[in-house]
1. Tell me which of I, II gives 0.90 when you compute FRET efficiency 1/(1 + (r/R0)^6) of positions 115 and 163 (r between Cβ atoms, R0 = 25 Å, to 0.05).
2. Suppose you compute Rg and Dmax of the Cα atoms in Å for every structure in I, II: which one lands on 17.3, 58?
3. Kindly point out which one of I, II the value -10500 was derived from, the read-out being helix-only ellipticity at 222 nm (-39500 (n - 2.57) for each DSSP H run of 4 or more, over all residues; to 500).
4. If you rank structures I, II by relative contact order in percent (Cα under 8 Å, 6 or more apart), which sits at the top with the largest value?
5. A value of 16.4 was derived for mean count of other Cβ atoms within 10 Å over residues 35-42; which structure in I, II was it taken from?
Structure I
Amino acid sequence: MYSLVGYKLNTYEFSLFINFPSHIYFMVIGLILSEAWLRFGNSKSKNALLGFEQSLAHLEYFWYVFTLLSPYCSSYPVFKHRTSFGKSTFSLQLETRSLPCLTQLYSLFYINGIKIIPTEIYDLLTPSALAHFIMGDGAKSRNGLLLCTNSYKIEDVVMLINILMIRYRLNYTLRIHSSGSPMIYISTKLMPLLRSIVLPYMLPSFLYKICP
């Protein structure tokens, strides 16, 4: 599909967005698992929108995501400048249109406005979704890979670990960050198996995360 930025959809065109094609759908799943969010624009909104933000250091990945999501966006990404403790950070943020297909995902991933890991995650965590999860929220560790699941409850993270073990034979372990937040760790010895699963969906600039 071509970009629809700046284009106002009529009722018929809007109806075409009830479902994402599969390659977009599972990318969105990976984004939601990592740093993306779903929200309703205001109290009168009937449908949810998807938001995603990345630092300028990850411009390549952000623009790749925006290129795929541009048919679902009414505007271009916005530049964000924040200052915290005297340090400036720069990022880009996009938000899609409010769409029925995103409302369906909101009902899966949110309870009372809090993001969770849904019980349907076994079917949703495809190799493509896992690759985007890693690109969006994976951190290279000296001895492997960390998935920064800090925003989830421990029971959600444990369920996610069990799914990774059952579906992909990846023996992830739970680590508790110094802040008390749960994170998922995979050791270097399992990187060949992980690469065989996600390599076709990884951008070249992110391969360092899954290499020993």
Structure II
Amino acid sequence: MFIPLRDENPTLRFPFVTVVLVAVNILVFAVGAFSPQGVQQSVLRFGAVPYEVTHFLSLAPGARVPPLLTLLTSLFIHASLFHVLGNMLYLWIFGNNIEDALGPFRFILFYIACGLAAGLTQIAATPGSQLPMVGASGAIAGVLGAYWVLFPRARVETLIFVFIVPVPARIVLGLWFVAQLLNVGLGGGVAWFAHIGGFLAGIGLILVAVRKRTRNAG
């Protein structure tokens, strides 16, 4: 067991966007969970199905959002309570510092861009899949990639079996990324390629943002 619990990396301002994203994801899950149709209906209606996106059509009966739009809507849909809480834990720990570094407006653009990149990576890897892809993990993977670049020495209190140990972020997030690479062939209903694509997108985008800020400062 290897679970980050909190980081020792204070911010200069209140992470408004991060808080809103966490609240919206939990609210959307709660609405789906307590609806007569249940969470499954939300997954079928708003999840991104690779086959549908690549063929620009919808296979599911009934009204659904356009396939391309599901790349966005799927970022706010989760399949279970464990799924949403696990994702929100990572967003809460690491998102505030990236929002602090980018500013609220650029952070939300960064978050969505990473989520879209993650979804497209999964679709490119499994274009024929008819399984709905849902969850914020691809976008959050981008946040992790950015954190790995900007705050590699930040201490992250991590639950390792029954012990809580402060571990540098570069190790925590590096091991997380390696785990995604090792799990690619396992399937299990997890969009491993989306995690990888989101993480790499986060690294690329934050490097561009940092380079641009440095150039403007000079």
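Quick note: the coordinates plus some simple rules give every number you see, no bench work behind them. Because the structure is a prediction, the values reported are computed rather than measured. Cβ atoms are built from the backbone, for glycine too; each structure is taken alone.
1. I
2. This value belongs to structure II.
3. Working through the options, I get structure I.
4. By relative contact order in percent (Cα under 8 Å, 6 or more apart), the leading structure of I, II is II.
5. Label of the originating structure: I.
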